[in-house]
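Next up: the structures, one after another.
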Structure P
Amino acid sequence: MKKIITSDSAPEAIGPYSHGNAYGNLIFTSGQLPVCKQSGGVVEGGITAQSRQSLENLKSVLEAGGGELATVLKTTCYLSDIADFAAFNQVYQEFFSTECPARSCFAVKDLPLGVKVEIEAIAFSK
């Protein structure tokens, strides 16, 4: 049975979608933008700060669904500029330092709110 995942720590969705869904022990997250729930806006500081905020939001959604970063099987990462790839990887490695999940990472023309990064994941609950 499908279960909707909502995190109290992640910012509200900016469209008609949920933070994530679980089916059985699988968790599917929506793309997490670098929006800070406390300030209500996109974080300042370029790709480094935005990557960190997106990953923090992703972590909170996973935890709300019964998972954690260690249970992530695959991420899909969208960058607005492929020139940010190396800087993004530095932050990503802080969150996934060992046993990294499978990953796709590519540049897209635009992202919502003019952000530099969006990250989604497939994980399992413990």
Structure Q
Amino acid sequence: MDDLRIAPLVGIVGCLAVLLALGAPYVLVVDAGGVGLYYGSGAVNPLLAALFAMVTLIALAAGREGRSDPAMAAGVALVLGAAITVIALAWALTARVDVIAIDTAHRWVVAGVSVLVPAGSAWFARALGLM
């Protein structure tokens, strides 16, 4: 198994999963205006995690393909991945679920898939011999 190819792919899939999970309410809910209230009701807006997921996705893809230094890409992805998970958990623990008609498990899905990003990034760093 080629850890240098699969590890960043796990992080990339995690980033895409975070983006899809955070974008799902905009498609599934009839009143898209309520989604802003839902995301703004927690301690921190999870759309910040979406921004970090986009940057992490680019860093992991560039490191995987050798377009940037893989060690730098793994380090950046690990730090941003940890931030994504902390933001998602902080929001999931404090978000109000009564402001929007969506399954209450949505916030836990976001928090759950966010763990894939630092896991894949840590695996990538370990495969590079950095950890």
Structure R
Amino acid sequence: MDTIHKIGRRKTSVARIYLTQGEGKFNINGKSAKEYFCTDQLVYKLNQPFLLTESEGSYDVKVNVVGGGITGQAEAIRLAISRALCHIDAENRLKLKPEGLLTRDPRMVERKKFGQKKARKKFQFSKR
């Protein structure tokens, strides 16, 4: 199997992954998954596509991720891994699609408008 390169995005995070045949190692910006993501919940998000397709421990993942916070980065990596697994086998799509792992979450932070305190919040109004 050749190296598969896919991209995943979430909020302002962009994750580029390189999936190869291996024994299930994660290399995220030069660190292991447990080292990079301090909580078990975020590490579980990374492994979710592998668990659903019953292929955990059979691929090595090298990740370059930039931007956003750790939750956005974890979800961007999860989307990229899901896309790569669908590229390997079309049958995986039937398992990942109902779980929502192939959907790019479009929600972004709304921009701040001029003349306002934040995106929606206004300055205090004084009648008199």
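Brief remarks on what is shown
- Entry that produces -25000 once helix-only ellipticity at 222 nm (-39500 (n - 2.57) for each DSSP H run of 4 or more, over all residues; to 500) is calculated, selected from P, Q, R: Q
- When mean count of other Cβ atoms within 10 Å over residues 26-33 is computed for each of P, Q, R, the largest belongs to: P
Throughout, read-outs are computed from the coordinates displayed, never taken from laboratory work. Bear in mind that the values here come from a model prediction, so they are computed numbers and not experimental data. Cβ atoms are built from the backbone, for glycine too; each structure is taken alone.
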